[in-house]
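Enquirer: Pasting the structures in now, so scroll down.
Values quoted throughout were computed directly from the atomic coordinates according to the rules given, and no laboratory measurement underlies them. Quantities reported herein were computed from a predicted structural model and do not represent experimental measurements. Cβ atoms are built from the backbone, for glycine too; each structure is taken alone.
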Structure I
């Protein structure tokens, strides 16, 4: 940690230190091969040249929908070097959802595999993309030709504080909003995690979440080069596939959704020694049930660090200290450059242990605080920007509290608060009780409109397939662990829709419940 104030950091130059110190060290591993830092630098330069040849200029938006492998990493670095603006578009989105992101971001170029480009072209009347490029292994493809061309490449040296990427929120209510970040913002989480957790060249960080998610680019291909380690880009999310990747590549750090941890712990095909090279395991995307964390640790010997993050920060806000035993219900303390504040509905600070809105801003230490920059804005949405960034703080919309050690506990999303007969019900509190019941893989607790109470509490429960689900026993468990008004009045059993981070899409569940209610009437 330097005693000097931090200058703005450039994602375009993220490979510079490793190139000068360890150019032949392994930088990146993917399904299609391995790259040293010198080779990754060459790939990034060729991608920048290909983008320029395709007509992309600094400030232009580039929509990208590719699977996890070397091409998406090279393309991301190429966009950063050019000073264009990255717009990751998850492959799992429906065609109209992809079209909305392309239209809203005003992307001039869309890059994807053949399937994604065909899909984007089918709805081209819904966006204004001027050019499409297919990335594949065919030597005669247009993209391959652009990459292979020999041309002098002039690096524009982009402004590290200018817009560099747009990360769209999940859009569970209304249309997604695009959080705009600078290259500096994208570099900060990696720098802070490296300094505070002691990562070095031995780091082999494995990630299986989709790299179209900006937070994952931040936590892999921008974090790892800053300490000279190796980024392992995984393309499987099933228990056997995850274990195979971790074992074969000797990964030391892996980040997975609670459902993935559960799958690994429950799978008879994954032996207890399969994850032996890991030093750290993170859980993100949603709350990790205590039973899942305990079962994972019992089988593999690894504690689970439950992290809290935000698209708008970006990425990690809080995580348990490395090597410390932390209550799995806690997300740990904020990263050193950040400070979490809990405010009531009138914006007044809450006392330790009191629930309120989680707000994030710079820490009180001026050196660490010099790293902090707020999200630049929501793309073309000044109203939402002013509602989120107020009085120097980023208002997350999440609800939680801080304990006496400054550790954060997330109670729930403010938007999903259920008001039942004047009493507040936080779904996450109910879901934690349900998720720890035998036979439950996950749950989603919601409020359904009620003329007398305003809302009634219902739960949709997903079976884990290991045993029959005892609904009456589950109800008894809830009654024993929750205030009466928090106990769901009805339990539905079904498969829960999830996004690419493994998080339940509550909006889809809500719409299905409303449809069923209409049928009942």
Structure II
């Protein structure tokens, strides 16, 4: 291997290790004695209370300690030194990218004695210039917001965070342009084909422990973003089995009819949405085979959303009348005379002329009107007859007018389903090494009506001439991480991440499935 290749390889691995710490927290502090002098070589033991994950370090010659790369969660910190009582700080909550300071003053006494203090959250973070807001899963789930279109944790950022506006498609952070933010899932970038966009690939809210909106003052590892960072961490299992479940329902039976529907004598729009989710986590446990307590944990979540929405608002589509399809255009005549032809005959507005009567009179083209402005059925082509049969079966005018006589769905989505599945596992190899991994799959077919056209409300796809398109997004995220505490002052964190999204789009009335190879190319072109 050449020198340059080795440099590039090590640079890539080094960058991956730096970027991989984006979803973790850090504990810092200083240990002093009763006189205020610093105490070196104090044993500092950090314990995650829900899993008994333990990390040990020692204070340096200045009595300081710093422990990075800690998973989010609840912690207890123990301080031990010869000639001093054991000090325990309990109730410490670490969130995404937190740098929490825990300073202690040891008391002289026997090492068998201990003093426990319940920590209080600091009012001001003094060890990092970062500005942001953390939203926990409980806070997000309890907020009384709607679920139309599915639930996305990212949407809450635009409601609650100062300086953040827009939506999960075109978001803006402190005035930055669209598609300039970074999205991080489990410590690795979640960007697939559009920078800063994860709306179509978001894991279930039941799978998320918390997420942080970082708007400014981020550390150097986030230099690849021009805006801010949306940082997501998934739930992990603990020594106690725990989970969640929810169900949401909407039906048009609960709605009043709209003014437009009442005016045109139409029923309430078909409007049905339901969403349910379940999650479960805990130690991996198989009776008489595996007992994962304090060692091996899992958490899994599943969410299913389905939306069926049909019905028109005001009439906005114009289709030919049944009389026109039978060749009778007599009602197309307005009575207005536009002028005279070469034979001195009146030329009426809306007149239909027979192309078979073409001739020249004094160098001017002359044709004869169809009698009564009616085209004989014998003159219809086979193609016109087939089109007439389709239109009269599926797209008859709903109103007795010539213009705006038909309806189109008021919603841009005629049908939408979304399945979100995720799982995460953590394994403690020994006191110095641990493994973690996660998998997220999102399946998202929906029928879009953004191409306009005509619509048959008796057909979920709008009939054979509908211009509706089926967009079938499928996303996959894989994360594998290894943490190794080499010495109390040397830590190695390695993360391998895989992101993939396919995004094919085809006519919803097409009978053949979209080829997966074409789907991959479609996502590249989008």
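Enquirer: Can you rank I, II by mean count of other Cβ atoms within 10 Å over residues 457-464 and just name the one with the largest value?
Expert: Checked I, II; max of mean count of other Cβ atoms within 10 Å over residues 457-464 sits with I.
Enquirer: Figure out for me which of the structures I, II the number -9000 belongs to, where helix-only ellipticity at 222 nm (-39500 (n - 2.57) for each DSSP H run of 4 or more, over all residues; to 500) was derived from the coordinates.
Expert: Computing helix-only ellipticity at 222 nm (-39500 (n - 2.57) for each DSSP H run of 4 or more, over all residues; to 500) on every structure in I, II gives -9000 only for I.
Enquirer: Tell me which of I, II gives 0.95 when you compute FRET efficiency 1/(1 + (r/R0)^6) of positions 329 and 385 (r between Cβ atoms, R0 = 30 Å, to 0.05).
Expert: II
Enquirer: Name the one structure among I, II that semi-axes √(5λ) of the Cα gyration tensor in Å of 37, 26, 25 was derived from.
Expert: Attributed to the structure labelled I.
Enquirer: Can you tell which of I, II yields 8.9 when distance in nm of label points 7 Å out along Cα→Cβ at positions 105 and 393 is derived from it?
Expert: Answer by label: II.
Enquirer: Moving to a separate point now. Given a value of 9.7 for distance in nm of label points 7 Å out along Cα→Cβ at positions 353 and 489, calculated from one of I, II, which structure does it belong to?
Expert: Checking each candidate, the match is II.
Enquirer: Then there's this: Assign the value 1.40, calculated as Rg/Rh (Cα atoms, Kirkwood Rh), for residues 273-464 alone, to the correct structure from I, II.
Expert: II
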